[in-house]
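FYI, it's all coordinate maths here, none of it is from the lab. Quick caveat, the model's predicted, so the values are computed rather than measured. Cβ atoms are built from the backbone, for glycine too; each structure is taken alone.
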Structure 1
Amino acid sequence: MTSHPSPGPSPAPPHGARTRRLRTPRGEFAVVDVPPAAGVEEQGVALLLPGFTGSKEDFTLVHGPLAARGYRSVAVDGRGQYESDGPADDESAYAQDELARDVLAQAEALGGAVHLVGHSLGGQIARAAVLLDHTPFRSLTLVSSGPGRISVSQEQRVKLLRDALAVMSMAECWEAILAMGPPEEVGGPARGIGDREWLRRRWLGTEPAQLLATGRQLCAEPDRVAELAAVPLPFHVLSGTHDDTWPVTDLDEMAVRLEAHRTVVDGAEHSPNIDAPEPTARALADFWDGLRPGGR
């Protein structure tokens, strides 16, 4: 198990946020837990799962708008991600089924009936959790998370990372990532809400086995949309107007197959929660509001 880097500057949590450990029968998970805004009646609870090379901080900018709409939002580091513990070398701990069972345990620890939101890889893990047991969830939103494996261009980037991790330390990989170009062009772990030093700490806090195992999942995930469509939950497919990980047309088609609510956030790319947090949060809250008795 890799020791986590010492604390340092990170994206400022929203007002009222608690950064804590969520205790479950499957271990403790680092979360940012944000209640509804003062004086606003709670309308529901959302569990937010980050993507590949990401962390709970990727949802920093959507917590406040969700709180203003009455939603408690809990963003989690999955097993082996940033501040959640996990083995450094045992890839079996990060099998999709294991990560899905972690999500079920997290939802139960929050009292169940949660709105589940998964970004990218987090969407595929969320889907796997719902297919195991949909009963702890009120709805499922897939954010920039497609029907199956990622695009060929992204597969090549993931394979390059896996090859590097096989022969280099996490610190050496970070330097190699930065040498590839500006963060806005490199993307992945070099792009996020925090500053460069914090992004480096997040990278070093993530377990290599987690990246290797989940990277393989992204490159081999089958299309399970038909299975998911048979689950009795409301679905929401949300994305930006451009996405190089899954073509937006594939996300459009997936939404039709799921009979899902569809949101395209204008001007956003693969991470609408970062690129356009206000309209993303508004779309999430509007969807959830519509599921309440008497909702729109």
Structure 2
Amino acid sequence: MTHVGAILRPQLPPERFRAAARIADDSGLDELWLWEDCFREGGISSAAAVLAWTERVRVGVGLLPVPLRNVALTAMEAATLYRMFPGRVVVGVGHGVQDWMGQVGARAASPLTLLREHTVALRALLNGERLSTEGRYVRLDDVALDWPPTEPVDVLVGAVGPRTVRLSGEVGDGTVLNEAASPDGVREARRLIDEGRAAAGRSGAHKVVVYLMTATGPGAEARVRAELTSLGLGSVPGLGAAGDAAEVADAVQRFADAGADTVVLLPTADEPDPEGFLRFAGNDVRSLVKAS
């Protein structure tokens, strides 16, 4: 079954998160995703609050930028959430926006190497292993979590370029694709992920999450086109969804047919009613996807 989520964009002031989280929980949404964008809300702190305010909805953090974070801290915070809210947490890691990483003095010379080392170490620590490693960026000396998750958990990797997508299959348990991925892009990502998994000798399921730029109501098509154009994606076919619930659900299905396990509706930055968007995604779109 295809899971449907929505994103609580960090442009929303944090004092509005509680009401929004409760709306998401009361709706039919499967997942509510949060971003750790510089220099807005923290990903883990926001996720902890949202999880505490809700009872049902799964909460995804996509993504934690690895240049900002020592991997031991990432593991400690993620493990705490996994133990406090079992079965309701999804954590993803990624390169981070390189300009932002430069602003804080954390830009890596080789983002791909850093992401590989961080993800491998993070998965090991969350699996309860005691780890010593001396990498280019990640260095740990006899480190283990006192409170690792009590059951196996997945670490997702955010990816855009082909090398990172392939890496996500090699070292991650799932892949997060942003709004630049069309249905054809999801198919190509699946191919690259499978390449990476084969090269690493890995088997089993690999979850693919894709963000879908979405708008509804008056001017929906124009708002989606304007935002995609501002991102340099205006000429890419197959991106975005605009219209009523049936039209958005049809777009979700196209991504599901291409290989997405979870489609997360991403409101435009100028969405006039973020709480209403969550109701639309959960009450209206999700029910149509379930029926399809």
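Can you spot which of 1, 2 the value 3.2 was calculated from, given it is distance in nm of label points 7 Å out along Cα→Cβ at positions 193 and 257? The value was obtained from structure 1. Name the one structure among 1, 2 that log10 I(q)/I(0) by the Debye sum over Cα atoms at q = 0.14, 0.22 Å⁻¹, for residues 25-80 alone of -0.38, -0.78 was derived from. For log10 I(q)/I(0) by the Debye sum over Cα atoms at q = 0.14, 0.22 Å⁻¹, for residues 25-80 alone, the value -0.38, -0.78 is produced by structure 1. Thinking of 1, 2, which structure, once distance in nm of label points 7 Å out along Cα→Cβ at positions 33 and 177 is computed, gives back 1.2? Comparing all candidates, it corresponds to 2. Each of structures 1, 2 was scored by mean count of other Cβ atoms within 10 Å over residues 145-152; the highest score is held by 1. Of the structures labelled 1, 2, one was used to calculate distance in nm of label points 7 Å out along Cα→Cβ at positions 97 and 169, giving 3.0. Name it. Traced to structure 2. In this comparison of 1, 2, the computed figure 27, 21, 19 for semi-axes √(5λ) of the Cα gyration tensor in Å is attributed to 1. Hey, distance in nm of label points 7 Å out along Cα→Cβ at positions 105 and 249 derived from one of 1, 2 reads 4.3; which structure? The read-out was computed on structure 1. With distance in nm of label points 7 Å out along Cα→Cβ at positions 217 and 273 coming out at 1.5, pick the structure among 1, 2 it was computed from. Derived from 1, not from the others.
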